Structure formats: C-alpha cells, structure tokens
Structure 1
Amino acid sequence: MGDPQRLAVETGLIGETTVGVSLRSGGKRAEYVPGCAVLTDDLRARLEGADLLFFDGTLWQDDEMIRAGLGQKTGQRMGHMSISGADGSIASFADMTIGRKVFVHMNNTNPVLRPDSEQRAEAEAAGWIVGRDGMEMTA
C-alpha cells in the first residue's frame, strides 16, 4: 500500500473534504463514505472497528473515465479512490478490522458492476460486497 499522506500531498488533496456519516444503534456502528479520494490516517482511525462500512466504489481504475472517453479528469481529481491498485480501496482496507464492507456509488463504467467480471470476483475475494439498488443490510 502507498503512503496516503504522501499521496494527498502529491495530488493536492490536502484540505479536500471527505463527507461521511456514522450511524450507531444497539451497540453497532455503520459508516457511510460515498466519496473519498484518499484514506488518510485520521479517516482510517475513524473507520477501524466498524460493524458495517459503505464506501466509495465509483471507479475500478483512476483513469477509467478518461479511457472510456467520458471525461478528462481522473477519479482522484473528482474526489474518488479507485477500488484497485496499490493505493486503491481493496489494498488500503486489507489490514483493517471491519465487519462487512460494501462498495457504493459505482459509476456505470466500473466493471465491478458486471456479476461475471474478473474485477467483481477480485473485490468479492477480498471480502467486499458490491452494492446494488434495493439492497438491504441488517445487523
């Protein structure tokens, strides 16, 4: 995994806002973070030990929108971590203790949305659930 603090400095994301919601009930904690460009040490500490995490799954690769001819910005410039890669969500969360991890806010270019894709299999093998419309989660 890369150094998130270095990555934040190199990409100009210092001061970038990551918005999330923490929900607590019956001794359980769920975290909802639909947009996040870098998993900083502070955010890592806040999310550690959550029973349920809904996390930014917008793009599989940082340049996905550019390669698809649908935009000029990378995912990070738009405020989103990629799912894959050394600085991606799968690698960044690999050593954290979190009950269930669910990717949300996927762009329609993201191959993880295809149930039979290699990317979907990789995400699920790493312990992630790919969210879908109408999905319900219970404790």
Structure 2
Amino acid sequence: MAATMKKGVGVEDVNVTFEDQQKINKFARNTNRMTELKDEIEAKKKSLQNLEDASDDLMMCEDDSLLIPYQIGDVFISHSQEETQEMLETGKEALKEEIKVLEGRVSTIQEVLGDLKVQLYAKFGNNINLEADES
C-alpha cells in the first residue's frame, strides 16, 4: 500500500512539500509495520490454540505414570503428565501476554495512522489515496 497522488481533469495541483512527503512515508512505514504485527498476532494465536489443544488432549490421558514428550526448541524432553500440563499453562500465559503487547502496538500505530490521515486528507483531499487496496 502506497500513498498515491491522483491526476485527472479538473484536479487542482497541490504542492507536495518535504514535510508532506515525510508524513506520507511515515504513513506507509506504519501501515507496513501494522500488517507485520497483525501477521505475527495471527501466528501467535495459532500457537496458543495448538497449546490449548495439547492441554485438552493431555487431560484426557488416563495413565498418570506415562511420560509425555514436550518440545523445547528442537529437542523433545519427557516429563510427567503434571509437569507437562504446568509447562503448557506457562506457555499459554506467555503467548497471551505477547499477544496483548502486540495488540497494544497495533492500537498505537492505528492512532498514529488516524492522525496522519486527518492531516494528509486535510491538505490533499481526494488527490491522495491512503486506503489499503482490497486485492
């Protein structure tokens, strides 16, 4: 998504200053960053769902003496059912906190983008397109 100036018949020429270009660039950078953060949030939500599914499956396990493999990095380490359940809960809480932080960043970026939209549309009106393409 890039800010673009529309050219057409009956459109008045608007002088784009260095400051205006800086605002347009900041808008584009923040839009890209917000997209990256939203993708990261979705990935973390998927990981959280996987941990919740594993936790649910572990609760259905009837044999308490069974050792459960738990992946830490690239290695699987076997733990008791209770230890594995605790590790899953710790992992879920950590992911929930990370998601909360990322959503806070997205909210902050949305505020910045809102301010920039107001400023840029006030100066350029319909001559600039700041909306994301829906393609």
Structure 3
Amino acid sequence: MAATMKGTVSVEDVNVTFEDQQKINKFARNTNRMSELKDEIEAKKKSLQNLEDASDDIMMLDDEDSLAIPYQIGDVFISHSQEETQDMLEGAKESLKDEIKVYEGRVAAILQVLADLKVQLYAKFGNNINLEADES
C-alpha cells in the first residue's frame, strides 16, 4: 500500500538578511523594554495608591491626634504637623503622576515602533514569523 499525504503545507524558504535580523532584534529589545516600563508603571501606581491611602488617613485625624505625624524620607522618619505632612504627600503624589505620564509616553512611542516593525516583518515573512506576545 502506498501512503498518500494530504494537506501538507510547504513552507516557503525565505532568506533572512542582516537587515531583517537587525529588525527582529530591535523588535525583541523594544518588546522587553516595553514590558519593563509596564512593570515600572504598575509599581508607581501602587506607590501612588499607598500615598492616597495615607493622605485619606491623615485627613480623618482629629487636631488633638495629630501633634506630630512621622513622614519617611529615605530611611529616616521625620515628624511634621498634619498640614506639612499633607503638603508633602501631595507633592509626592504629583511627582509620581508625572513619572507615570512619562513612562506611559515611552510605552506609546515603543508601541508605534513595534507596529512599524510588525508591518515590515510580516510583509516579508508572512506566517513564517510570530511577533505576537505570549499571553501566559
């Protein structure tokens, strides 16, 4: 009996040039950088939420309870009045919000670069290349 092969897929042999490899490497570097930036954004958002929680807790204090509120600067706690502590928290929150905006801008720029590279690489390699992130 002779075996027959049905539905075999022939993979087109595509020559990968040095420029193509450079684009693939650039795509991988940018994907890794974007992942790192997203992790950093999440950490900043968590810190921002902690500052907002602390600010809410300080607002609930009575004037009698708030003689001196410790505020951490580096490894040291410094006691301030409720108003000074609230001002320091507001400054720290604004600083974190600005940092988050900067990181989100960088992510947007990287996404544009990745989109351009995807168009170029899929145009040349078609289904022979997988540029989609694993969702695991």
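Each value in this text was obtained by applying a stated rule to the coordinates, not by laboratory testing. From a predicted model like this one, the values you see are computed outputs, not experimental measurements. Cβ atoms are built from the backbone, for glycine too; each structure is taken alone.
Looking at structures 1, 2, 3, which one was relative contact order in percent (Cα under 8 Å, 6 or more apart) calculated from, given that it came out as 42? Attributed to the structure labelled 2.
Computing semi-axes √(5λ) of the Cα gyration tensor in Å gives 55, 17, 11 for which of 1, 2, 3? Source structure: 3. Here distance in nm of label points 7 Å out along Cα→Cβ at positions 25 and 97 has been calculated and equals 2.5, so which of 1, 2, 3 was it run on? The structure behind it is 1.
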